Each structure stands twice: as structure tokens, then as C-alpha cells.
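Trainee: Following are the structures in question.
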Structure P
Amino acid sequence: MKLYPLFADLSQRAVLVVGGGPVAERKIEALLAAQAAVTVIAAELTGRLQDWVAEGRVVHRREAFRDDWLDPVWLVVAATADRAVNRQVAVAAGRRRILVNVVDDATLSSFHVPAVIDRAPLTIAISSGGDAPMLARLLRERLESLLDHSLGALAALAAKLRKRIRVRFADMAARRRFYESLFAGPVATLLRQGRPDEALAAAERALAAAPTGSSGSVVLVGAGPGDPGLLTLRALRALNEADVILHDRLVSAEVLALARRDAERIEVGKQAGQHHTTQDGIHALLLEQARAGRRVVRLKGGDPFVFGRGGEELEFLRAHGIPYEVVPGITAAVACAAYAGVPLTHRDHAQSVRFVTAHCQASRDTPDWAVLAQERQTLAVYMGVAGLAELQQRLIEHGRAATTPFALIENGSRAEQRVVTGTLANLAERAAAHAVCSPALLILGEVAALATSLGWFGAPPLGAAVHAIRAPESRQPERADTPARSGLLAAIHRCRH
């Protein structure tokens, strides 16, 4: 069940609480803090509840619950130890379309009381939908230690200046940038130091001096292979600062969900044979959005500089005078191999790795098959699902052993990850048998056999077992990587896709 988050204004609004024990007391305390007009129905009350009744803060009715008690109320809480009474309250509230919370009974509740972090007027609420309240409380405890108590004062200061800020910044992007500088700059520091008057003066000076227009820019961001936990902190910040996000098809929904809610999202995905937006079209969009004064995030799966055409986009932006920066991402080969338990290099079996794309545009991009077929190296092949049969044939023709292990990783790092293993001799056959689809990355080389024993994420590899690789009788001294041995420093050929 997915709940709709809601903050209710209960000030001077009637709320009914059924039950007078310690649990009811806790609920009423929170309701009183929200200035609700609380009536409690119970035969007996705790000492604190009796005090609140005596002080006139709570109205007490010492009688059994009746449905008509719900007529004037906005909200009701059932907090008795009697499930039958709680159910009666829930059913009666449902008939009147009144939200009801039944303590410790999610099935009878139409709203849930969250774990709350109070930085008034800033409030942060955490809910597990009633399924794991202890987990919500644990998260609240952790966040309490991270969120400074001066955040409340910062929110109050922003509220004091809000009308003036709206008048000065008609442009929404410029207004947003001012708020960001206000919340992260010297004003926030002064509030943490307990100097509210100086903080207000600094905020007013900043408001008077801030430019009212906005200038556009582009951040080229690598989104990684799909697992949102693999985003860099800088990438996350860029997503939360963006006015518009131009994203590829391979960017996962979980990564996009981390972006600012009101950022415009434009899919510019490209897929072999199904190009939704041409590269020239993407360039035009980048230029249009940046010239409109917006902060643009160009979000690419993996790393934008590894078969991502990031260089071409930067060349275009530079030629048109658009400011830009680059946030690298974890490229698919590194992430997919790690999530499949496959080391790309291994001093006993692979002294180099080559990043290859099977998606080429012209015959001049034809790979050097003789180089690719060399032993004691790992091939990481991007975008190769459609060309596996030719890849298999060419490598064997040029001397790569048919017994060379492979690991074909579909949706690497995502919840639906699948790994298919086998040998080069049956690569295309096994991919077809398991209906492997894009996005998938092929790892070919002796190290691929380790997927069977070292895999740790998702389901075990599919398919026939691959003979385990054997360690040599003696190890050679480990040597530092050099450009000659490592294809990590350069792809073997340049492909346009």
C-alpha cells in the first residue's frame, strides 16, 4: 500500500480520541501541539489527561462511544485496548468519510501517524504505512542527529522575506537560485551560531544585491547503470538543482525519482532502430533550454564519456558559448561486472580490459578482430545483443578459443538483473535461449567464469556451468598498470551511435 503524504491544519478543528490510556495520551499531546480542539471519550484517564481536562485543554466525555459523536469532527483516533470498540469507531468514521487512525491496526486505519522530526515551522514526517513503525522511528532518530535545530529559524526567516523575494524575482529560476544561496550560505551559518539579527540583515543585503535574471548552463551527468545507490553525491546535487532534465532511455526510474519534483523531464532516448530523438535534436534542445536561462541536466546512463557521445555534446555547447560541467558516472562495464562478481582484471588471467561497442555506424569503424581475439584480456562489449552471432564468429575466426567463458549481464545492478554464462562457442545460442534483451553487457574472457562462484547480487547465473579457471603454478610479481596493457585508458576504436 502506498500512502499519500499529507500535512493537516487542525488548528481549532474538532478531533475525537476514543480511549484514555497512555497511548491516547501520546496522541492527544501531539494533537494539542497542533492546536486541535480535542474531545476524549473514556471511562478512565491517565493523570496527565486529567490535568489537561482540569486546565480546559481537553473535553472529557465519560460514556461509551456513539456514532453521533463523530458528526462535528474532522479527524478521529481510536486508542482503546478493545479491538471491537476500535472497529466500531473505524466503521462509523468510514461511513461519514472521516479519516481515522486505529492505533496498532493498519487495516482499520485510513490515515497513519508518522514519526516526526520537529523543526517548527519545518516538519519532517516518516511513515512505513503502518507496516514497520519501529523502522520509521529508527530513521527519525538518525535524521534527528543530522538536521540542525537552526533549520526552523531558517524556515521562519524565509517566510518573513517571502513576499519581497517573490516581488524581486519574477523569474522562477532566479528565485530558486536565490533561495538555494540563502539556505546554504552565510545566512544559514549565522543562524547556526545563534545570531538571528545578523542573519536577517545578511539576508536583506543578499536580496538587494542578487541579480534578478538567470543565466542558463548544462551539467552533463553520468547516471550509472541503474542502481540509484551508485549515483555520486555531486550527481544527486545536480539533479536537485535542475530546472530541466534531458535523460536517456536507459536512465532508471529510481534515479529519476531522486530529482527535484518540479523539474521538467524530457526523454531523449535512443535505441538501435528506434531513435526517438536524433543527436542534432538533442543539441537543439540543450541550446534552447540553456538560452532560456534554465539549469539543464543532461542525464546519461553509465558514464557520459564512455560510448555516451558526451564529448560531442560538450563540443556543441562550447561552440555556442553555453557554460557546462561534467559529473562522471560509473560506467556499465565496471558496475555490471562488479554486480555479477566478475573482476575485469585478474593477475592470473587478464592483464588488460578493452571497452568495445558493437554498435557502429560505418565500415571504417570495423574493429581490429585480431587484437580483440588475443588471449589473457577481458572484453567488455557494450550494446552488443543484436550482434552476438557475428561477434562470436569473428573472434573464433581470428583465434580466440571457443572455450573462452562469457558472462552476459542484463539490467546490471538493477533488481531485475540476470546473468547468463557459457562459452564463446555457444554465446549467441544461449543469449537467444534466455531471450536476453537490451540493456545488456557482455564480458568475455577467462575472468567471466568467476560469475558462477563470486556472484553476489540477484539470482544465480543462468545456464550451463563453465569450467572454473585454474590458478597457474606460480604467480608473477604484480606490476603497475601501463597504457599498453590497459584498455581502460582508451577504447580500441571510436564508434558513433
Structure Q
Amino acid sequence: MNVLLIYPEFPDTFWSFKHALPFVGKRAALPPLGLLTIAAMLPREWSQRLVDTNVRSLTKKDLAWADCAFVSAMAVQRESARRIIARCKEAGLRIVAGGPLFQIEHEEFGTVDHFILNEAELTLPAFLTDLAQGNPEGIYSSAQHADLRQTPVPRWELLDVKRYASMSIQFSRGCPFNCDFCNVTALLGHRVRTKTAQQVIAELDSLYTRGWRDEVFFVDDNFIGNKQFLKSDLLPTLREWRRGKTGLLFFTEASINLADDQALMEMMVEAGFNRVFIGIETPDEDCLAECSKVQNKNRNLVEDVKRIQRAGLQVLGGFIVGFDHDRPSIFQRQIDFIQKSGIATAMVGLLQAPPGTRLYERMKKEGRLRGKSSGDNVDGTTNIIPAMSLDALQEGYKGILQHIYSPEHYYQRIRTFLREYQPPRIRGRIRFSHFLALLRSSYRLGLLGQERLHYWKLLLWTQFRRPRLLPEAIMLAIYGHHFRKVCEQRVR
């Protein structure tokens, strides 16, 4: 059987980095890890071809070659997924779909032949067995959670790695917390399940032998969900594995209680981590209580962020407005927090209620749902009727974006971060992409951009004050260009 593994295109969003990728000569930020893992679970005698439409087009030749199409998508890829499914149907292919989008909306994709829902380690084998026997069903699902020790190494050989800015691997699934707007626990549970350290090393070895020497994103929703295993097993193993190897820095997602564990932060940095995304959400204690973000309550969140920065980890932050307890002052409070913390990459969105969350059920019960969540964290939309008037909420939201991503305030925030940041002793190697980023940013930002004065001031300041951090300064300037483009579109 000839199988197409198709990944729909991302729209221009905060995390697409579409305006930043040309600076480093890449086509996409991350590969389709789920499809590459699915590929490793399919029969080896099947011929497989990956089509990531973020990197290249789905062609008529692809469709003519194939017998079957596997499509995986997130909610933000909804429209591209519809177009791809329509083309596959027109070509007469058997269509198999899975992933977060189809998990919550499969009933809206009536032309899909088979849905592989929940975790594929549990539901894909039954489909393959039924398919071989000639009687596959329409939906395969499971209320159980998979044992990640059975998850195979992704089939990286299907990928042209040179087209991506970063690679990705998964170490764990599940989160011990219970934030009411987050669907991670609804999909993956509270119990944190992990791969073995040996599995992680096997995946890294597979990337390394294919010449990958750049960043690797640990896509876990909360990397520190099992601190004991990290400290006793994974992080020491990663540290030893990196000895004598060039490149390969890691970044991930974690909860703010990382700041409470100095030893854990030091071990992460020694193992090669240099960035971490953290859901800050809001500086308002009442709003944190409202959404059950207990891990963020009763803290000096700014100091927590700075403690993590000083440990050698850049903090990327997620923020939300639109909680029931938000008052008109929240917009300026969010601005003040973001500027003071030095979180350069600050993703600010309106509160949305994804299906399966406690927030969704509460909004439904109160008659406050208004359509689907878009899956785009920074598109200025919400699928709930907020307590604050929608006009006031959207105007305040636009004000946040206009402020924090104006060149003056964004570059000011970079310097605030660089003053605190203590870079790790183990650094990534200087790569050709760094020189490319410097040359292209010097021209596009330093000569043509509205931020040109701020750009040169930052580079001069960094060269004299923190010269080791010049690559970070350049990349943050480029990220700022992307964020500003995206935010300007949203404001318009």
C-alpha cells in the first residue's frame, strides 16, 4: 500500500514564525512529530511519503501515487485540513484522520473514512488489524492512556530536516495540575507518563546520526511533571549523552513551580536546556483562583521569572485576559508585568474554552458559549460571552498588543531580559544560520525596518555589556519582527 502522511498548513499565527523563518533560511518551525511517530507504527512493507504542506505543496503526482492518506491536525489547522481532505476524497483515496482537531470535531468531517482517536498506541493497532481483515470501522477510540515505553522512534528518514528550524521529541504526556481552560488533562490525563531515558537517547541518536545539530523541542505540556524521574534518570543521562557533541540545545514547557527548585534548574541547564515556556496567565490572584491555576497563586511571579532567567533559562510566557474577575485595570497590569519581567516572547490571548475542559462545561451550563475555539492563541477571538463587555475586552486586548510589541517597548524588554540572563556554560555552536540571521536582520531590520534605531542600539548595547549574548539579541530582534507583524494583523 502507498500511504501519504499529510500535515496541513498553519495559518500566520504567533507560533508559526512565518515572518522570522526567512531570516534563517527555513520553511517551518517544527516537523509533524505525530505523523512521524504514526509512520513508525505502520507496516514496514507499506510505502510511505510525508507531505508537510508547511514545507512543500501536496501535488497531483502525490495523490496519483497514493492509495491512502493519513491526516493529522490541530484546531488551528482546521481550514487547511478541510481543503486537503477534499482533495484526497476527489482523488479517491482512503482517508484516515487523527490528532487534536479530529478528537473534538470528528463528526464535522463526514468524508473521512476512519478516525484514529485518543492515543494511537492504543487505537491504531486495532484499525490496522481490521484493515488487513477487510472490515475496518469508522471510529477507533479508547478511554485508556498509553504506555509510552511502547512508543517507537519517529521515522525521521521521511523528513528533509534542513527545512526546519527545530526538531521535536516527546518525553512525557499528562499534567498533574487542573487549570480549567486547558484541555491537556482532558486528552491525556493527570498521571504523568514517561518514556525511558534510553528511549529519549535513541530518538536523539537518530537525529544526530542524520546530521541534526540544532535545537530540539521537548513538546511535553509540562516537562517537570515528574521531577523525581527527571533528576534521577533523564537529566543525568542527557548530560552524559551531550558530552563531546556539538550543538543540540533543548527547550520545553513547564509550570512556574520550576522556580522553586534551584537544583532542577541547574540540572536542566547542564543537560542542555536554554528556554522554557511557562503559562503565567495573569498577575491577578482572583483570576488565578477562578481558573484553578493553583501553582501560580501566592507568588511573586516576576521574581520567579527572574530566578529562572538567572539560572540560565529564557522564559517564554503565556498570558490571558477575559476572566470573569478581570477589571478594566487588568490591561495595564498585564503590560506592566510583561515589561518588568523581561519576557520577550509574551503570548497574550483572549480566554477561550476548548471542548472537554471544565471551563467549556461551565460556559455551556451558563449559556455563554458562542461557537468554537479557534485554536489560535493570539487572534483576538473568544468562544465565550465574557463578563466584561466584548468591545471593552477587545479594545483592552489590542492595547496590550500595540504596547508590548511596539519597537520601543519590545527592545526595552529584551534588554531587561539580557541583564538578568546568565547563559549556560555549555552553549550551542555558532552556525551558518547565525551569520545568515545577522546579515539579513541587519538589512531588513537595521536598514528598512521601523525598528532600525532600536535594533542598532540593542546590538551595540549587547556588544559592550553582554557580548556573549549577541546571538540571543539578534534572534529576539527577529522574533520581535514576526510578533509585531502578527499583532498588527490582529489589531487591524
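No value in this document is a laboratory result; all are computed from the given coordinates. Just so we're clear, the structure is a prediction, and the values are computed from it rather than from any experiment. Cβ atoms are built from the backbone, for glycine too; each structure is taken alone.
Trainee: Where is relative contact order in percent (Cα under 8 Å, 6 or more apart) largest, in which of P, Q?
Mentor: If we compare relative contact order in percent (Cα under 8 Å, 6 or more apart) over P, Q, the biggest value is for Q.
Trainee: If you work out FRET efficiency 1/(1 + (r/R0)^6) of positions 9 and 249 (r between Cβ atoms, R0 = 41 Å, to 0.05) for P, Q, which one comes out largest?
Mentor: Once FRET efficiency 1/(1 + (r/R0)^6) of positions 9 and 249 (r between Cβ atoms, R0 = 41 Å, to 0.05) is worked out for each structure, Q has the highest.
Trainee: Tell me which of P, Q gives 36, 19, 14 when you compute semi-axes √(5λ) of the Cα gyration tensor in Å, for residues 209-424 alone.
Mentor: Traced to structure P.
Trainee: Out of P, Q, which structure matches -12000 when helix-only ellipticity at 222 nm (-39500 (n - 2.57) for each DSSP H run of 4 or more, over all residues; to 500) is calculated? All intermediate terms of the calculation are to be shown ahead of the outcome.
Mentor: On the way: P: -10000; Q: -12000.
Going label by label, the one that fits is Q.
Trainee: Okay, next question. Assign the value 15.5, calculated as mean count of other Cβ atoms within 10 Å over residues 201-208, to the correct structure from P, Q.
Mentor: Source structure for this number: P.
Trainee: Shifting gears a bit: Using volume of the Cα convex hull per residue in Å³ as the calculated read-out, with 144 as its value, let me know the right label among P, Q.
Mentor: Q
Trainee: Can you rank P, Q by distance in nm of label points 7 Å out along Cα→Cβ at positions 105 and 345 and just name the one with the largest value? Could the numbers behind the result be given before it?
Mentor: Working: P: 6.4; Q: 2.5.
If we compare distance in nm of label points 7 Å out along Cα→Cβ at positions 105 and 345 over P, Q, the biggest value is for P.
Trainee: On to the next question. Suppose distance in nm of label points 7 Å out along Cα→Cβ at positions 97 and 153 works out to 4.5; of P, Q, which structure was it derived from? Could you put the intermediate results ahead of the total?
Mentor: Numbers: P: 4.5; Q: 3.3.
Label of the source structure: P.
Trainee: Tell me which structure, out of P, Q, gives 2.2 once distance in nm of label points 7 Å out along Cα→Cβ at positions 121 and 217 is calculated.
Mentor: Going label by label, the one that fits is Q.
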